[in-house]
Structure P
Amino acid sequence: MIGEVFAADADRVAAIGGTLAEELVGGDSCHLSGPLGAGKTTLVRGLLRALGHEGLVPSPTFTLVETYDFAQMRVAHFDLFRLESIEELETLGVRDYFADGTLCVFEWPERGQGLLPAPRVLIEFDYHGDGRLLTITRNPTAV
């Protein structure tokens, strides 16, 4: 999956997340960038459901990170929207997640610029009519 993908509704965004679950492995980093309400958390919900998660998937807007353990890997879902400083991310111990083979998914990765690892997949969300346009790039050279 690469290039531009149109998602007419939230179910399609979640399905794209499910497809992404087949591509990402422990130790990867995935960056989700775009405006508020564009579907970043919905995509993560689809990814987690495809990996076998059956419970709620809250947005980590206030906690900054939620973790999920699966047989094949651990997933850390970060939402950096309310991040006050890069030091706050350091205090959270973000580097520990990179070192232990966790799949790290970052919403608002631009707020952690300079500290986050380069993404294996970058997905940029944008509004497009009543739906969303997702631009998906593998191994981007510049973030």
Structure Q
Amino acid sequence: MKRKVLFLCTGNSARSQMAEAIVNTQWGDRWQAFSAGTHPAGSVHPFALRALAEIGIDHHTARSKSVEEFREAPFDLVVTVCDAAAEECPTWLGQGKRVHLGFPDPAQATGSDDEVLAVFRQVRDQIQKQIGALLQEQGT
């Protein structure tokens, strides 16, 4: 049976969405990932979708979701992915072991499209590496 992980942030438009997509694609045989935000942005950031597409992940059907949708759901692991220094990280009151892995918010990046996309790529790669290590620690 697959273990369930929830990735939480504020807007559920970039970091938590990328984490959800990466886990479901790369570790989907053992984990089922979900993502949510305390103040959902209403859509997934287009640069998050582009950064995922570059590594072969199509996440275009995703939607920005509220943490309230998952409040009663049982999770094996709940990971907050916001950078606590830059914003307030949500608190999870439901079931599941809580872990914090802070990543900078790429949606705050400024500059040309190429410069902003470069920030999304960096955060995507950090998420891929650190979430992979975390899931291995959890015994999978």
Structure R
Amino acid sequence: MYTSIEMKLENKIIRTTAMIDTGNLLKEPITNTPVVVLEHTLLYEILPKEILNHLENILGGDFSEIPEEIKNKYIIKLKVIPFSSLGKQNGMLLGIKADYIKIKKQEEQIYKENIIIGIYNKSLTKKGEYRALIGLELMG
């Protein structure tokens, strides 16, 4: 099942289609904040390309490709989110806190603050039917 979502991050709006993923129980482990998984290409107008093009390096602790001013601004905003999925037992996502998310549910809109965007560095589907994953918990 798909739904439309809108997120605000760094004072910019992102709109896309999300799949409601019944198996998505993903949370940022320290604060227990729910995570919405989003394709990194949706963030190129919002976050520095130096971060988005080096997600794996950053997750490994390598900031050598990141200019100092970008590193200083974003290092405190970035979160590391461990996950397990089919085919990936010990995965890691880089995340950043969104200002809010709005989820369309039939005729109503669900508004949530305190959400982390997990930045996925590939496409979620071959055909692009959706570009984000949200858990059932956010639908209530």
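No lab work stands behind these numbers, since they all come straight from the coordinates. Predicted model only: the values in this text are computed from it and were never measured. Cβ atoms are built from the backbone, for glycine too; each structure is taken alone.
Miscellaneous remarks
- Distance in nm of label points 7 Å out along Cα→Cβ at positions 34 and 122 - structure with the largest value, from P, Q, R: Q
- Origin of the derived value -2500 (helix-only ellipticity at 222 nm (-39500 (n - 2.57) for each DSSP H run of 4 or more, over all residues; to 500); candidates P, Q, R): R
- With distance in nm of label points 7 Å out along Cα→Cβ at positions 10 and 106 derived as 2.7, matching label from P, Q, R: P
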